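In the part that follows, the structures are each spelled out as structure tokens.
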Structure 1
């Protein structure tokens, strides 16, 4: 047995889930922030602040992936 599932190793499945699964989750969270800003009638500045504060953690995750990609080149 070569320990693969659908021809992929456990590491490849984990990397796929981390890349696309968390990426999809980030897009969903951005939709939630946008919906929150729209329903609260926050205005342009309020919407900017909501996106800035509530999306700041996502920036760290994206920066980590960018730094890893740059270092792998």
Structure 2
């Protein structure tokens, strides 16, 4: 199974930030979530407002905002 993030702006349009990890897809959901937990600030500063987690192209959850409430 391949776990990937879809990066979106506030309007829901997909964006491709330079901070996206080399070597994506992630081997496990946990690896993908850990990476996001460590890198969400950099993604947000590059124009990503929300993310969705995909498993082999199927949306598992999201969109999830990167902005603090």
Work out the source of 4.0 here, i.e. which of 1, 2 gives that when distance in nm of label points 7 Å out along Cα→Cβ at positions 11 and 27 is computed. 2
Computing distance in nm of label points 7 Å out along Cα→Cβ at positions 3 and 59 for each of 1, 2, which one ends up highest? 1
For structures 1, 2, which has the highest computed value of Cα Rg over 2.2 N^0.38 Å? 1
Comparing distance in nm of label points 7 Å out along Cα→Cβ at positions 19 and 43 across 1, 2, which is largest? 1
-8500 is what came out when helix-only ellipticity at 222 nm (-39500 (n - 2.57) for each DSSP H run of 4 or more, over all residues; to 500) was calculated for one structure; which of 1, 2 is it? 2
Using distance in nm of label points 7 Å out along Cα→Cβ at positions 35 and 51, single out the structure from 1, 2 with the greatest value. 1
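Computed from the coordinates by the stated procedures, all read-outs in this text should not be read as laboratory data. Computed from a predicted model, the values in this text were never measured in an experiment. Cβ atoms are built from the backbone, for glycine too; each structure is taken alone.
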